[in-house]
Structure formats: C-alpha cells, structure tokens
Structure I
Amino acid sequence: MALKLGAYTACLHDRTLTEALDILKENGLTSVEVNTGGFIPSPHCPVDLLLSSATAREEYLATFADRGMELTGLNCNGNPLNPLPGVGPKHADDLRRAIRLAGLLGVKHVVTMSGTPGSDPDARYPSWVVNPWDGVYMDVLDYQWGVAVGFWQEIDALARENDVRVAVEMHPHNLVFSPVTLKRLVDAGGLTNVGAEMDPSHLMWQGMDVIACVKWLGPLVFHAAAKDATLCPGADIRGVLDTSFTRVPADAPGKVPTGYGFWCNAWPENPAWKFVAVGLGNGVPFWTEFLRALADIDPDMAVNIEHEDAAYSQTEGLALAAKNLHSAAAAV
C-alpha cells in the first residue's frame, strides 16, 4: 500500500507543531497537512517567516523529516470570492501566498475551496444557489461563474508558475460542491493545475456515491481527506439542506472565525447529519474501497485524516480514525 496516510493538523491547533507531529507519529501516520490561512489561523505554519527565509524553510522541513514524516499539503480553505471586503480579498491573498510558499517548500498540493461570489456586482454577501428552478437564478449563476472562472484562471497560472497543484474541496456553500461543478470549473477555465481534493464527507451527506465520484473524476483527483459523515434522525424532518443553525454568543470560548466579525454557527440539537470519526459513518470495507479507488488514480496520493467528530477528544478521535484507516489500507 503506497498511499501516504496522515492527518490535517487543524484539530491539534492548541498544540505546538512538534507536539502535533509526535501525536501523528504515535498513530503511525507519516503524511501531514497544515493550515496556512483562510477561515482559520495557521499555528503550525509561520507563513511570513517561511516566505522570507530559505534557512527557515530548511529548518521547517527538517522538523518533519526528522520524524520520518512528509509535509504533503498546505490547507487554505476559505471563500476567496466573498464580496465582503474583510473576507474575500484576504482569503484570496492567503491562497496566493500559500501557493508561492508551497512552491518554495517543494510541497505539491494546496487545498482550498472554490469560493462563492455575491449574486451580482453590487451584492454585499455571498449567495449560494442550489436549485435554480426559477430563471432569475440562472442569471445569478451566469454572473458567479464568470467571476469564478476569471479568478481561477489567475490562480491556475500562479500554481503552474510555482509547480503546484491546487486541490479544491467540493464543499457546500461554494460554487464548486460536487464532481459536476468541479469539472465545470476546470473545463470552463481550461485549467491545468486545478483539480479536486476528495473529501468524501460532504459528498456523503449530499447523498452521492463517493466511489462513483472518485472514478468519474479520475485524474482530476489530486489529494484526499479521510473524513466521515452520517445521516441522523433529524433528516426525517429537516432534509440535508437545513438552515436551523443558531448564532454562537459573542463571549463563547473557542469560537471559530470565518472572517472579520463572522463566526461558525452552532448546529441544531437534532441535526440532519453530522461528521463522525473515520469508520463510524461508513465501515472499514467502504474505506478500503475508497483507498483502492484513489490508488488506482495515483498510488502515491496523500490521504489526510480531518477529525471533526465532537463526540471524541482531539487525540481520541484522531487515534480511532487512524486505526480504522490503517485497517482499511491493510485490506487494499
């Protein structure tokens, strides 16, 4: 099994980089993905320092190599097309910087999201169209795709210049949230260095066949996440497109920023779906099939655990996910 199994260290944001790497190593993981901007801070990657100093870059990469580990991805998830002046421009700049840094570090993949523009040139907020049965929404989509294609052609050129591939997470609330929309972006822009980050969890709760998605995209799958999801009883009355989230109080500890003055909201008590540790939503046989499908595309692909199961602590959830992922890999 040649796939590189690892983890995205955002779940260990309160640990130092070396502490986080030691936890991954304890769980038999050798691939590492770190955050470099966008929605959340980057405690495990001093972007400014690394962009400015070759010595710092050498020392940074040695931190991984000394543990027998490889930095396989820089993560810069955000909304670079957001019309809010405190969000979109910053996320777009973070992405450009991440691509340049990846090139300097020799890291081949930057993970991000496509973003979502506003509905028109004067819009203040992003607008996600999911069911354009009314003709007016086709006008919105025409405008949004025009904005997105132009932006992503620029990003594609920058990635090509830096010998980097940008892997887009197909994430709801983004213009690209499915294999079909991913391929539309690539084809419309004539993109060569933009493809998919195959995070199956968001495809799962949307009702897609994940293995079919992997096979349909084929070589457009650049990079992967190991993240599981399950439907909950709340889906009976909510469906999967549920808006009954609530605001997090301003003084709540551990609030997650999404932009200047904006934060992640609280899930409903009886959700339609939720993220779970790898193997708890879909068993090891599914993950074996998932890894096999990825290996058929690229036997050296990185598959990094993204732990967001609130029922488990940071280390417990990561350990459970690693155990199940290793079991799946052993069966490939």
Structure II
Amino acid sequence: MFWGTEKRQEQQQINRLVDEQKLASYYPKINTFLDQINQIILDKNQQTKLALACLLAGGHVLFEDLPGLGKTTLSSALSHLAGLKFQRIQFTNDMLASDVIGVNMFNQKEHHFEFKSGPIFTQILLADEINRCSPKTQSALLEAMEEGYVTVDGVRYALPQPFWVVATQNPLFQSGTYALPESQLDRFLMRLSLGYPSRQAERLLLQQDSRHELIATLKHVFTEAEVLELQSLVGQIHLSEKILNYILDLAAETRKGRHGLSTRGVLALKKAAQAYALIEQRNYVNPDDIQAVFAAVVAHRIGLSNAESKQLLQQIAIQ
C-alpha cells in the first residue's frame, strides 16, 4: 500500500515537472504575441493582455466602444497572430439567423437537401457590431458560444476547434442598436473597452501606415495545435485554498444585491485568473490575477460599471 502511494506521488511530481516545462516553453511565444499586438494597438497593454487571456481560457470576448477606436483592428490582429482560420460578419438590422449559421438548401441534381454552412463555421469569428442585429439573430450565437455546436432543422453540427468569438458592439445610445440580453452577455468571458488613445499614441497613428497594412506584415505566433495545448494547460494552473476562498468571498459579496454573480460567472472568474497567471509566467494563481480580471469578467454579468467593480474588490480582504 505504501509502495503504491509512493509511486503515485512520484508520477504526480513527474507530471508537474513536464507541465512546468511545457508552460516555460510557451513563455517566449506569449511575450512575442503581446509585443506584436502592442505594435498595432498602441498604449493599451492591459486590454491586449486580457484579450489574450480570453483566447487561452477558451472564452469569448466582447469589445464595447464608440466606432473608430480600434475594436475591429484589435480583433483582426488577434486573429492574425493566433494563426487560426478567420471569418468576419458585419451585423446589420436586416440579418437573419440563417445568414450566420447556414441553411438547408435543396439540391435539384441529387434530389435532397444539403446543409450550406454559414460564416460561423470557422475558428475565430469576428462578430462586428453585434448589437446592430435583432435579438432573434443574436440568439443564433447562443448554442455555438456555449457548446461549440449549431442545430439546424434538428441536426447538430460541430464547429471547428478552437472556436473563439471576438465581438464588438457600439454604445446603446447610438441609433439602430439593440441591447444584448443577459443570456448573450453571460456567454462572453470578458467585456473590454479600449477608450480613446493617448495624445502620443494618436500622434504615432497619424504618422504611421494603415493598421491593416501593418497587420499583414506580421507573422503568425501560434499554431492551431499550440492554442489547443495552451487552453489545456490553463486548466492545470494551480489555485490554493486561499485563492478559492477569495473567489467565493467575492461572489458572496456580489450576491448581497439584487443580481449577484452566477455559478457560471464564478467558474469564468477562476478560468480567466488561471489564464492571466499563465501569461504572467506562473503556474499558480495569486490575488493579483483575480483583481486584474475581476472587472472585465464580472461587471457585464451583474450590471456594474468598472469603477463599481473595483470598489467591490476593495470591500473583500484576502484571508
């Protein structure tokens, strides 16, 4: 019995060593990814780091800003550097769900229906101005974002893996926009905002070439297999009992109001913190990781502003 226990512990130590070696082998590529994307999106280092955390965590990301502040440029740069198949949908108010997921069409030659897949059958989907389409069309993304499948006429079709939605939306005070329902917002791991660039960054934008021309000059940093392996490694980033209690304390604090953080939201906070720790080149989560991702993960789920989320953080002490 003792011998068997000893062998198991020895094997666990070997597995941990292998995983740490795998993690360390990816650190240079992660640094390269961030360096490259920060050449495209100037002076927004934290937002680009959080966006990469979404990719590594296997969670979708929503960018919310005024038009023309770089949401689509950042989304295109993320797709290019990740080295995955990419499709872009420009959402409009007359778009139908079938325009997104596909439709069964009758093949007159073969005398049967064939499924013609829509642009959602890709690895990275840029859903541009997602809140300009009707709620019915928005709902076409729900199953895809949660389960990686779409269902058409009772038949289920698997989406390519990894599958990542990078969506942009305009503020609701603009005409022609529809608020995303809570069920749709909850599918996004994070909601991010770029905001206006600094004066120095905007000066460089005036002096340099088009961002899209610069993106075309960049090389892919990851491969499909590497992205999948990184997503697997994220789940192995260690969380101590203290960190787990900190997450649960934060969740309990949000639930003192009318609308608290759901269990899905708690799991999202954990996964985002693990991905952020990996980007920070650690194999364990510390409180700084929780605090770095908290507002981006939680605010859109419970209707708080980023400032209110930060105030909530300050109310909970780390035990």
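Given a computed value of -16000 for helix-only ellipticity at 222 nm (-39500 (n - 2.57) for each DSSP H run of 4 or more, over all residues; to 500), which structure among I, II does it belong to?
Only one of I, II returns -16000 for helix-only ellipticity at 222 nm (-39500 (n - 2.57) for each DSSP H run of 4 or more, over all residues; to 500), namely II.
Work out relative contact order in percent (Cα under 8 Å, 6 or more apart) for each of structures I, II, then name the structure with the largest result.
Max of relative contact order in percent (Cα under 8 Å, 6 or more apart): II.
When FRET efficiency 1/(1 + (r/R0)^6) of positions 132 and 300 (r between Cβ atoms, R0 = 30 Å, to 0.05) is calculated, the result is 0.95; to which of the structures I, II does this value belong?
Traced to structure II.
Computing distance in nm of label points 7 Å out along Cα→Cβ at positions 76 and 252 for each of I, II, which one ends up highest?
When distance in nm of label points 7 Å out along Cα→Cβ at positions 76 and 252 is calculated for I, II, structure II comes out on top.
Among the shown structures I, II, from which was the value 0.7 of distance in nm of label points 7 Å out along Cα→Cβ at positions 204 and 276 calculated?
The read-out comes from structure I.
Could you tell me which structure in I, II was used to calculate P(r) over Cα pairs in 20 Å bins from 0, in percent as 29, 56, 14, 1?
Value 29, 56, 14, 1 for P(r) over Cα pairs in 20 Å bins from 0, in percent corresponds to II out of I, II.
Rg and Dmax of the Cα atoms in Å, for residues 68-243 alone computed as 16.3, 55: which structure among I, II?
Only one of I, II returns 16.3, 55 for Rg and Dmax of the Cα atoms in Å, for residues 68-243 alone, namely I.
Which structure, out of I, II, was FRET efficiency 1/(1 + (r/R0)^6) of positions 84 and 164 (r between Cβ atoms, R0 = 25 Å, to 0.05) derived from, given a value of 0.40?
I
Read the figures in this text as sums done on the coordinates, not as results from a lab. This is a predicted model, so every value here is computed, not measured. Cβ atoms are built from the backbone, for glycine too; each structure is taken alone.
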